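Nothing in this text is a laboratory measurement; each read-out follows from the coordinates by a stated rule. Bear in mind the structure is a predicted one, so any value in this text is a computation, not a measurement. Cβ atoms are built from the backbone, for glycine too; each structure is taken alone.
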Structure P
C-alpha cells in the first residue's frame, strides 16, 4: 500500500533513527530498526522504510502505475509499478524488505514477481518534508496484472517504451504535478538502459529455472553433476570471521570444489577489541590459516585480504573490487551482499549450507563471554587452542564483562 493512506492506520512500520542511516549500508538491519505505529510515524515525522519497484513484463513492456484518486498523497499521479511501507517484525533482516516488495506487487497488481534486483537507496527523498527511506528495485513479471482499484487507477497497465517516453514528457502545470518526480527520473534511467544488465541477469535466471522445470529428473541429475564439475578460476568469499568456526571451514571447502583459487575477504577489518568485533584482522587471518591447515588445504589455494567497512554500499563494493582484484564468482549466503555484487554484473552463488543456526559467530561469542563450554565444539581444534591461550581468553572475558557493566 502506498504512503499516507487511511487504510494503513493500524500498521506497525519499520522505524529507525537518522543517526543510524549509515548502518543500513552494511545489510545488518535488526539492531537499528524498531516498531512504530503508522499514524505516529507520519504525525511525528519518524523516519521509516518504504520500498519501490519498477517492473517489466516478459514482452519487454513497462508496468506504470497511476495512483488512485482516493489516495491522500500523490493522488492521481504517475509513479513506479508498486510501492509501500515496510512492515516491522522481530529479528528484522534484509530478506524481509524483499518480502515486502513481493507483497506490495501482489496487493496492488495482483501478480507474482518472477525475479527481482536491488538498485539503490533513495536518499534524495530523505529531507525535511519526507521521512521515508526508499529501497528501490527492478523486477520482471510473467503474469498478467489484475489491478486493485482501491489502490491504483484503471490507467495502470503495461506500456511500451515509446508510450512510456510520452508519459514521461507530461509537464508540470499550475494545477499540479502529473508525476511523483523521483519515480519519473528513475523511469528515465531505466529506459536509457542503465539497468539493462540487471534485466538480462533476471531473464537468464528465469530461463534457467524454466529449463530445469521442463527437463526430466534424470536430465536434471546429469546437468547438476556437470555443473558441479565446472571449475572457475577465482572465487570470492566475504566474512567477518569473529571467530573462525566449523561452518566457515565447511563453506570454504565447498567453495573450493568450484574454483582453482579462493580469495577470502575479511570484512570489518579495521575493528578489534569490541563486543561484536573482538578479534583483530591479524588474529582472524591466523585463525583461518590454522583452520585450513587442519584439513590440508594448501596455502597456495587461497588468499586472505582485509576489507574495512565503508558504511556506504557503493564505496564498499568499490573497495572490495580494489582490494580483491579480479574474480569470476562470489559465494555468499548473505542476500544483501549478493544483490550488491549483481549490481556489478558479477556471478553469485548462494545456498551453500553450513548449519547457520548452529555455527553462528554471534552465538559463539556469547558462549565465550558467558563462560559456556559449548563453544569449544563449534570451532576447529587449532582455533580453540589459539583462543584458549590465557592472554586471549582473559581479554575476551574482559570485553564481555565491560559490556554487561555498561
Structure Q
C-alpha cells in the first residue's frame, strides 16, 4: 500500500471565538459532539493562502447545520476574517494546507437525547500542513476494493459520526490497498471520503447526488469542467459491472483533487497508470484553481481580504499573451456581456478576438478571449468580475 504522508497539525487553533494553542482547546465531557457525534464538519483546502470555492463550502456548512437544527455561529464574512487570521497566526501564507472546521451542538447540562432549548454550539477550526509527498502519492494512483455499504441513509450530511467509514478504511489498510468503494444492491456510490467518477468511451459518469453520497465541491467542479472541455458527463446510477469495465476510475475530494484508480479488487484498470482523460482534467483543475480561489491574507482595513497583486505568487511572467476560457449560459447577448466585462480591464480588447463554440445541446457557450496582459492586477480583477456575473458558470 502506498503510505500517506503525515498531515502535521499547526499550533494555533480557533476555539469558541478565541485563538489559542492547540493543547489549550479543551472540550467539556458533556459536549454533545463528544457524547453523540452530534456535530458536523467541513474541510477547506488552502493553497498559498487561497481557498477554492470557499463560499460554496461555507454554504454547505450552513446547510448541514440547518439539517441538524443548529444555528450557524458565523456569517460568511466572519468566517473569512477567522480563516485569514488562522492562516496568519500559523504563518501559513505559502504552501498547501487544509483547515478543518468542526461544529457541535454544544454542551448539555445532563446526558440525554432531548435537545435543550438554550444551547450554544462549540466551534473549532484548525490547520494541517499537507506535505508535497502526499500529492505525489495521489498522482501515482490508488488501489481500491469494493465493500458493502452499511452506513446510515443520510450520507449527504457531513456528520462526524464516521464509524462505518473508519472501519471500511481499516479494512482497506488490512488488505494493503489505499481505499474502498461502497457498493449497494449492485451499484457503486463513493469511497470512504471521496466521490467517484468513471470514464467510459470518452464520457464521464458519476453516481447521482442523492441521500447516499456527499455532493463534494470537487465533484461539482469536475462536472462544470466537463462542460468547458466539451466532455459528456452523466449523473446516474453506476453498476458494479460498469465500474469493473471502466476505461478509467477517479476519486475526487478537496484534499486529493482528482486521484486515478489503477487497481480495483486486484484487477488492473487500463494500463495500470493514470489515463489520458485524467491528465486532461487534472490540468484543467490546476488551471481553474489558479484564478478561481478566494485569497485569505492580510487586509487593508480589517474588513475585506485584499486582492493579490504580488507578481511572485503567479507562475506567469508579465507582460504576456493569455487566453481566458469562459463557459456560460447561451443567450442572445452573452457575447456582448463578456466583451463589456473584458473591456473594463483591457480597453484595447477587440470583440473579433473572442471565439465562440456552443455545447452539443446548445445550452452553454464556450468562449475564448486572447488578451495581451501587462501585469497581474487587471487579470485578477477580470476573473473577479467574471465570477460575479450570474450567467458565467466557469472561467479559466
Structure R
C-alpha cells in the first residue's frame, strides 16, 4: 500500500465527512471486516478461475450505507492488482444507466472501462473510458518494447504484430473486433479524427456511418446486441494481454421505484446476465451486482422463481461458489468493526490536516460514537455511514477546539 499524500487524504476526509460515501480512490486505507471475503474472491476467482478463462456472477447484498460501494471499490483494487480491466457502473432507473435497458448498461460499462494501474501518478480519470483505455494500452505496450531495447522501427513492427493478432482472433462480434483493431491502427498513424469516430461507435454514441461500413464496422449498438458486445469486450481485454474483465454494477436505488414493465425487464436482464456467466463463450468475465435488499425477488411469476433459484446459494469461506454475498454477515461484531474503522480514519485525518491527534482523546470518542451508532442500528440501516460522518465531525472538533465531543452534539 502506497503512502497517502496530503491531498489524497483530504479528499478522503472531505468525502467521508460530507456524504459519508466512500471516495473513488483510497478505500484501502480504512477497509475493515472484509478481509476474509476479499481473500476468498481473490483466491477462488481473480487469481485462478477467472484469469484462466472462467466466468462468474455474484449478488452483493447490503443496506444503504452498509458498504456495498466500498466493497465494490475493494474488488476493483484487487482486480487491478491481478491485471484485470475493470468497469464500475452506477445503476439508476431514472438516470443514465437503468438496468432494464441493456444497451445503456453496455454504454456505461464501456464508458467506465479502466485498465490495471500501477503508477500512483496516473489517476482514474486519466485512463477511464474506451478512448483512454486503448491509448493507455498502446502507450504501455510501446514503453514495454522500448525497455526491451527495441528501436522505434522494431517497436512499430511489434505493435503491428500485436494488432494483427487481435484482427485474427475469434471475437464474438466481428464489428467490435474490427473497431478495436482500426482504433489501434488509427493511434499508430496519428489519425485522431478517425480514432474519435470509431470510439464514438464503440461507446454507442454514433450510428453506423458509410465510413465505418468501409472499415467493416456494421453492427448496431442496441438492446439486441448488448450482450454480444459485452462478451466481445471481455474477449478483447484478454487479447490485449489483460487477465479479463471485472464488471461492478452498483444498484443506486430500490427496485420498487420502477414501473411493472421496467421491473420485469430488469429481472429478465439479470437472469440473462447470470446465465451468460455460465457459458464458456463468456470468458474471463466476473460480474458483481450490488443491491440494498432482495425485495425485488418478491413475486409469484415464473421469472421470480427462476431468479430465486439462481440466487439462493450463500457465498462464505466454506462455500465460495455461493452466489449471494451478504455484507452484514462479513462484519461480525459491529462494535469492534466500527472501532477498527475509526482507528484507521484517524491517521488519514492527521495526514489531511497535518495533525497528531492523541489516542487519549480519539479512542474514547471512537468508542462512545461506536456505542451510539450500534444503538441506532435497528432504527437506521445506514448506521455505518452515519458513524463515519459523525466520526469526521468529531475529529474536527478535537482538532479545532481541543475537546472531545459527545455523539449527541454532532449533527
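Using the calculated result -16500 for helix-only ellipticity at 222 nm (-39500 (n - 2.57) for each DSSP H run of 4 or more, over all residues; to 500), pick out the matching structure from P, Q, R.
On the way: P: -11000; Q: -8500; R: -16500.
Value -16500 for helix-only ellipticity at 222 nm (-39500 (n - 2.57) for each DSSP H run of 4 or more, over all residues; to 500) corresponds to R out of P, Q, R.
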When P, Q, R are compared on FRET efficiency 1/(1 + (r/R0)^6) of positions 65 and 321 (r between Cβ atoms, R0 = 30 Å, to 0.05), the highest value belongs to R
The value 1.6 for distance in nm of label points 7 Å out along Cα→Cβ at positions 281 and 337 was derived from one model only; which of P, Q, R is it?
-> P
